[in-house]
Structure I
Amino acid sequence: MEITVTLKDLAYFILFYLVVTIGIFLIIALYKIITFINRANVLMEKNSENFSKTMSLLPEAAQNAKDITGMVREGLDRAGETIGGFQDALVETAATVSSSTESMLDFVKILAGVIHTVIDYFSSGKKR
């Protein structure tokens, strides 16, 4: 007895088992999806009152978030203005200190010149 298997028969065999395997995977996936949907429905039924309360409070929460954002924006604007004023005051103070330092430096130079002249006068007087 001789059995001949052609390539066409082999391809049909592989294709048949491939379709059966994919079908089994699809059945398992559908079962898991249906189970998940059933659990979600049970959860929705148990918490429908909570969902209703949450949905009724959602517009108020959104308005509160909007108000808070406005307050934060105003606070940041005020902080920016304050920092700008502080910066201006700091620049003025630095300019005043700089001019005072220059005036003090001139005074020290003049004082040093006077002291140097007095020392030269007395030291030259001792040599005579």
Structure II
Amino acid sequence: MSVEFPCDSCHAPMPVRRRMRGKTITCKACGVDTTIPARLDFFDAEIRGTVDRWDGSFYRQQAIVWSVLLLLPMVAFCAWTVSARLREARESGRTVAPELLSAWRWTIGCTVVVSIAWMAIANSLLR
């Protein structure tokens, strides 16, 4: 089993296996040597990556459903939650799951579209 570990220089994800703990590997993206921590917790890293992927898929679907129903607070909540998950992943040094980034883009886009729809509705009611 391998997990992705970020490069110290460019933060590109590097696949790391258990036997690489405590060793220095070269990043394929930038060529800088990165030391893999000897105490890298593979189980926690794998679980966290799985949770990030699941959260990304779940919140993207929720944002689309709430957008169709024009429920702005729920769409905004999805965007806020995904943003928090992204921040948590970056602060802990994990590689951000592509599903989480995709969900963030979708939730922000849905929030903007629903906001514009509500402004159009309000504008038409005030005429």
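Using distance in nm of label points 7 Å out along Cα→Cβ at positions 41 and 73, single out the structure from I, II with the greatest value. By distance in nm of label points 7 Å out along Cα→Cβ at positions 41 and 73, the leading structure of I, II is I. Which one of I, II has distance in nm of label points 7 Å out along Cα→Cβ at positions 65 and 105, as calculated from the coordinates, equal to 2.3? Only structure II yields this read-out.
Computing helix-only ellipticity at 222 nm (-39500 (n - 2.57) for each DSSP H run of 4 or more, over all residues; to 500) across structures I, II gives -21000 for structure II. A value of 97, 37, 11 for semi-axes √(5λ) of the Cα gyration tensor in Å, calculated from one of I, II, originates in structure I. Here FRET efficiency 1/(1 + (r/R0)^6) of positions 89 and 113 (r between Cβ atoms, R0 = 30 Å, to 0.05) is compared for structures I, II. The highest value is that of II. Where does the value 5.0 come from, among I, II, when distance in nm of label points 7 Å out along Cα→Cβ at positions 49 and 81 is the thing being computed? The correct label is I.
None of the figures in this text is laboratory data; all of them are computed from the coordinates on show. Here the structure is a predicted model, which is why all the values come from computation and not from measurement. Cβ atoms are built from the backbone, for glycine too; each structure is taken alone.
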